[in-house]
Structure 1
């Protein structure tokens, strides 16, 4: 049987109000009383009735997070940041990964709303679709929705209760190019991410503009390689068969960079003395892969998205948020004789 506040009050000889205040750390309840109440609550397995609390406050203390696949570094990083921030604020999170089932995102979102989610956070799958059924479901219900890293084409600035958190990919490109320029690199290659991802497209544009402004040479055609180490390894193997080679390879994420590094080492070349490699994202592959990678570290988007929603929850305006970055040099980039 579920333990109630009344049960704790009877066992301790206190009022229900005193028990409630003690559990909420009210200043007018003494420290020794709070300790007694908490010990009794833990011993008897008491936990707050969130449903009743929600009816009183009209806030469920529950949000939903939708990601394509929790096994990916991108999804895990965002989920981890959001969960840690939510835990600190006393907010519970429902997490779902709809897989490849058509309409899965919208179905999961409706289930989250049915359980009382105050807001929905979405890391969308990379897709060429221009319409989001999940977005339609959330906005029809009047709930706030926050996208991470990319968002559907039918999202426009100013749309009610819709926001997004993006990495500053233009800043990332400039940091990388400044770093390579100072090391003496003038001929560089680019192996980017997925062409349908807005962030990767922004990174590519900034890379093109930055190389031109600095008078750097783009060796060969820039390539949107993909998202996985296999993609990077495959494309780099093609590069190594060419006669003209860059002194550095800029990658659209750490996974592609890890694949590039594998192809370079397999070919018998040394990093960075014969070829510099630089990633993007500063994830596990950059920090703990076979070749420690110089990369660009961003603030956590999950944490930033939660903070954006909390401001909205307290009456603030929902709006786009850009997460800044810094370059982390791990030695996979080296100097070049000019």
Structure 2
């Protein structure tokens, strides 16, 4: 009489054997998240006397320049290899063209220079190259008053000037985030012409028109006038192949690294981008992705630190070489420098 089928010993039991102890699991782990994989986004605001906490981003603040320097030194001591800076002007300094971004004595230049003076070459200083924090209408560029649309060509000229300012202040990496056509080529040409050829470009190459940016916009004090949106120049969340075309264009224009944003909801895009390019791939674990973890953890619904580690590991597993995340400091304390 036929008996019960034999319990399989290969490969099912092999898999279980390799999960048996923490040491075995660590030995055969496919993906390894380390502090070297983390970049911390930081906000610095002009006109503040003290750091101002961001309500929707627990643990994140708008910094003064002195508190920014203190935070960068703390992150450096934890082993975090890079930061990306988002300077914010005084509200009264915003205008239709974002001119305060190009003030050589403004918050952009002063913040980057202060961080560079504090850390030397011991930490990578990235600068977000965009205008939305500086425009009174909240768009990422100069708006054509006739059509109400962002003027792509006028905007990339402004990006090029801003990139040179940021590089001269001490930024190692310029990160254009406006999703304007030709922005990478314009910035590369401007940097080379200004004899700044060693400054790298991290292109926000696949940046989606996501609903997950709300806490960032609170932190950056950005509101699009009239309830408008950025659907005309950011990517449609329903499209994946479009991302590969955008990435290919940015690499061809001279991007040294490319980014997918957001991270978790676009892991498929991260994987595909990693498959088709040879340059380093970054992913931005955005404010909404961070805030949801914090909110659920505050209610006791999840183990916040464990979920943060799992999520950022998933982004790395999908193919990202490094991850921009508001969890950088917390994870660095766990992972060790």
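Only the coordinates and a few stated rules stand behind these numbers; no lab work does. Given the structure is predicted, the values throughout are model-derived calculations rather than measurements. Cβ atoms are built from the backbone, for glycine too; each structure is taken alone.
Summary table
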{"read-out": "Relative contact order in percent (Cα under 8 Å, 6 or more apart) - structure with the largest value, from 1, 2", "value": "2"}
{"read-out": "Label whose coordinates, when Rg and Dmax of the Cα atoms in Å is calculated, return 25.0, 86 (choices 1, 2)", "value": "1"}
{"read-out": "Comparison of 1, 2 - label where volume of the Cα convex hull per residue in Å³, for residues 120-295 alone is highest", "value": "2"}
{"read-out": "For 18, 29, 24, 20, 9 (P(r) over Cα pairs in 10 Å bins from 0, in percent, for residues 16-79 alone, calculated) the corresponding structure among 1, 2", "value": "1"}
{"read-out": "When distance in nm of label points 7 Å out along Cα→Cβ at positions 104 and 200 is computed for each of 1, 2, the largest belongs to", "value": "2"}
